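What follows is a set of structures for review.
Nothing in this text is a laboratory measurement; each read-out follows from the coordinates by a stated rule. Bear in mind the structure is a predicted one, so any value in this text is a computation, not a measurement. Cβ atoms are built from the backbone, for glycine too; each structure is taken alone.
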Structure I
Amino acid sequence: MKKRILVLVTAAFVFAAFAAAADVTLDVKEHVLANGMKILMIPKPGVPRVVCHIYFKVGSINERPGITGSAHVHEHLMFKGTEVMGVTDYAADAKIDAQLDDLMSQIYREKYWKTDGDAAKIAALQKQVDELIKAEKGYIIKDDLWTQYMKNGGTALNASTSQETTGYYVTLPSNKIELQMLMESDRMMNARFREFYSEKDVIMEERRLSENRPGYFFGEQVNAAFYTASPYHWDVVGWMDDLKKMTKQDLINFHNTYYVPNNAVAIYVGDFDPAAVTAMAEKYFGRIPKGPDLEPIRTGEPAQFSEKRFYGEGPAPTSLQMMFHIPRDGDPDTSALSILASTLGSGGGGFRGGMGGGGGTGRLYKTLVRDKQLAVSASASSRPQWYVGAFQFSATPRIDKGVKPEDLEKEIWAEIDKVKKDGLTEEEIQKAKNRNEAMFVRSLGSTAGLASRVGRADLMRGWRSILTDLDAFKQVTNDDIKRVAAKYFVKDNSLTAIYTRKSGR
C-alpha cells in the first residue's frame, strides 16, 4: 500500500541553555515534523561520526494484564525485518506467516481457552507449525538490519526497553545518516513480525534464566506488593502466563498504537549539517502518517495507609529492604530526597534523582558497616519515575555476628529519626550538590551519554528539564531535607522486605 507523504510546514528552534556554575552549554537544535515527530540535533564538529538514537514513549507501564512483556517482545521483533529487509521473497514468506498464524490460533484456543484441550490435536497442529517454520527459514535473511549497518561503518548497535521508554541506537559515519533514516522509518511503517513464535520462546527462556537466580521471585513479588495498582507492578519482561498466551495480533495492535511518529524523538549528536539532517528527516520520517493521540497512563499509585511487611526465604543471602513511596519525576520534593539518598547511601546513582549507593562515605555505611560492624553493606537510593517514585534502603546483615535484618531495620529507623529532627549538616548538603553537578557534567562528556540524557528527558517533560532540575537541586535547604523526611519516611507509607537464607542452602 502506498503511504501518504505529508506536506510539512515547520520551524526549527535553536535553544542554548546554560548551567552557569558548571559552565555547561547545551546547543540543541529542535525540529518538529507535521506528523508530530521531534528531531533533536546537537552538532559536535570534529570526528566525522554521528550517534543516532530513536526513543519511543512506551515501555512496560503502557501494557495491561494479559499483554505484559509486550514492549520487550516488540523490541526483539523490530529486528525481524520489513517487506524489504530480512527476507528474500516477501510474498512467499507472508503466505507462510499467514498459515502459521492460523495454526497457532487453533493451538492457543485448544491450550488456553479450554480446560481439557485435545492433546492429540495440539500435537498434530504443532507438527504442521514446525514444518512451516522450517520452510520459512529458507526465505529469512538473518540479522539483515545489523549487517547493513555494519557494512556501512555502523557501531554501538543496540536497543533497550525499560518501564517507560524504548530506544534503538547506532553510531554511523556522518555521511550515512540518510541510511539510518531510511531503515528506521521503514521499520516504523512496515515492521513485519516474522519469527514471532520462535522469538517469543527465546524471551520466555530469558525469563526462565532470570527465575533461576537466587531471590528472583522474592524481588518480583516485593515489587508487585509495593506497586499495588500502577503498571510499575510488573517487571519489563512480563508475567510468564502473558508471554505464553500473547498473540501476534497483540503485538501488531501495540505497535500501531505506540510506535508512531507523534510518540517518538530522534536525536543526532556528532559532526553533521543540521540543515541537511532536517531535510532528510522531512523526506523519510515525514512520510509516516501520524498515529492516534496517546493518553497518559490512567492508574497511579493510591496512598498506602498501612504498613506492609514481606517475608521470604531461599538460597539468596539474607537481606533487608525498606521502601517508601515518593512523588513522580519533576515534583519539587525530589531534589531534597535525592540529596538524602546521596548523603545516607553515598555516591552512585544519577542526576535524574536516582542518586544513592553503598560507598564508604555515606552515613549508613559509616554507622552500620564501619563503626558498629552490623552489616556487610548498606545503601540508600531515590528513584522518581514518570508517574510514581520509590525511595529504598538496603542492607545485608553480619550473619557471622548473629545480626538479623530486624536489627538493621531498627538502626535505619534511628537514622531516619535523626534526619527528621536535625536534617543534614551544611557540609553534607553541599557535598551532595557538588557530586550531583559533577555527575551531570560527566554525563554530557560522551556523545552517546548526551544523546541518551537529552532524548529520554524530552519524552516526558522536555529536554530543558534536565537544566531546570539542576538549578532546583542547587536550591535545596536543610529545612527541605527535614520536611521531606518527615513527610515520606513513615510506616504507613512503607514496605519492609526481609529475606532469609534458608538453612542448609
Structure II
Amino acid sequence: MIAAVDLGSNSFRLEVGRIEGDQIYIHDSLKESVRLAAGLNAAKLLDGPSQLRALEALRRFGERLRGFDPQAVRAVATNTLRAAKNAPQFLAQAEAALGFPIEVIAGREEARLIYLGVAHAMANPRTQHLIVDIGGGSTEFIIGRNFEPIELESLYMGCVGFSLKYFPKGRVDKQGLKQAELAARKELQAIVRRYRETGWEEAVGSSGTAKAIADLLEQNGFGRHGITRDGLEMLRQVMLRAGDCERLNLQGIRADRLPVLPGGVAIMSAVFKEFDLTHMSFSDGALRLGVLYDLLGRYHHHDMRDATVEQFLRRYQVHRRQAERVAATALDILAQLLPGAAQADHGHARFLRWAALLHEIGISVAHSSYHKHSAYILANADMPGFSRMDQGRLSRLVLAHRGKLERVQAIGCDSADWALIFSLRLAVILHRARDDAPLPAFGVRRTDKGFQLAVASAWLDASPLTAAALEEETRQWASVGMELRVKPSLGRSWAVA
C-alpha cells in the first residue's frame, strides 16, 4: 500500500493505492477544501485561519495513514507553500499533524508529476498531448508523449489568487473579467510561442478547475465531452448576467468550487485564446496520481532522482571516474559511522552518494570556489524528482565538502548531515591525487564531541600534503564546536580490527 498527499493551494487531497506489478489500484480518496491561497496576505504570510483549516485536514489524513511505512507515503506541497514566507514554521506543525515529512516541490517538478499522473490515466499516451492544470495558486503546462515530458512550465496564476484579485466578494463584471483574462494572457505569452512550435495533437485539462468547467458545460447544455470555446463563451455570459457567484443558477455547481470559479474561467478562457484551442478533453489523472506513480518507480528502483543525477553528470561534464571514487569512499566511511548505511537503499547513504557524484559540477563554471558554484546550481536548477528541501540539503552537503565549515553551521548539532559532511570531506581529501592508487588502512568512529580517524602512521609520514590537510580539518571542525581527532595507527584500524 502506498499513499500520496497533495497540499494544493485550493484543496488538500489524499489518495491511497495498492501496488500490483507495474499498476496502482486506488483504494481510497479524501478531499478537504482548505483554500490555503486565500490565507496568503500581501506580505506573503499565511494567516491563522488558513493554517488552522490546513492542520485540521492533515490530522484527518494522518488518522487514515496511521500504520503506513514512512517510505510508502509521499506528501507534496505546491505554489502557496512555495510563496509563503512563514512556510517553514507552518510545515513543522503540518508534519506533526500528518505524521509524515512534507516536501515543497518546485513548479516544474509539479508539472512533471502532473504529467505522470495524466499520462497513466490516458487511453493512448502515445499521442502528443498539451496538458493544462489550473490550480489554486499556479497553472502548469506540459507537452508530452509516451510518458516522457517534452515541455514543462509553471506560471504564477491560479483560480484562488485570480478570484480574490479580480472578482472580490464573488462579484463578476465585464471590467474584472477583462482584466483577469488580460493578466492571464500576459503570463501565457512567455511560453505560448515555444509550445506552439513544439506542437500537440490533443489538449487535455486536469484537476479541479478543468473538471468543474467541463461538468458545468455538459450539465447545462453548453457543450458535450469536455471543454469547448463556444461553451466557455456561454459560461462567461451566464456569469456576467448573474453579476455575482451567489446568484449563479447552474446545474452541477459545487459550493466549495463556487468562490474560485470566476478566476478559473478567466484563466481557461485566456488559455483557449492564446493557444488557439477549440476543444479540450478532461483527464482524471492529476498531481496525486503522478506522486503515486513516482513512488511506484522508487519501489521498483527506477527513481527519477537517479536519472536526474545521471543527466547532471553529463550536462556539467563531471569527471566521472573521480566522482565515483569519492562516492565509494564516502559511503564506506558513512557505513562505519551509521548503522544500516551500508544498505543500498539507506536514505542518508543515497543523499551522500548523490552529493559525492555532483560535488564538482561547479567546475563547469569556474575552478575557483567551485564548491560554491556547485551548491548554487543544486539549490536553484530544475531537478526532476527532487523537492526544494532535497535540493537544499544536497546544496548544503556540497557547499560543505571543502573550505570553511562555518558556512553550514546552522545545521542542527544533532543532524545526521554532519556524518555525511565528514564522510564527504574525508573522501575528497583522500582522493586529492585523482588516481587509482590504493588508500591506506583507516577507520573512523563517532565520539561524544565529534569524530575520530585512525590512519596508518607510515602512510601519514609519506603523505605530508594529506597530513597537512588533516591538520586543517581539525581546525575547521573546532570552528563549529566539534572535534576531529587524528590518531596515527600501526596500519590496523577499527574497521578491520
So FRET efficiency 1/(1 + (r/R0)^6) of positions 263 and 479 (r between Cβ atoms, R0 = 41 Å, to 0.05), computed for just one structure, reads 0.20; which one of I, II is that? II
Value 0.15, calculated as FRET efficiency 1/(1 + (r/R0)^6) of positions 247 and 383 (r between Cβ atoms, R0 = 35 Å, to 0.05) from one of I, II, is from structure II
Source structure (of I, II) for mean count of other Cβ atoms within 10 Å over residues 103-110, computed value 22.6: II
Winner on volume of the Cα convex hull per residue in Å³ once structures I, II are ranked, highest first: I
Suppose relative contact order in percent (Cα under 8 Å, 6 or more apart) works out to 20; of I, II, which structure was it derived from? I
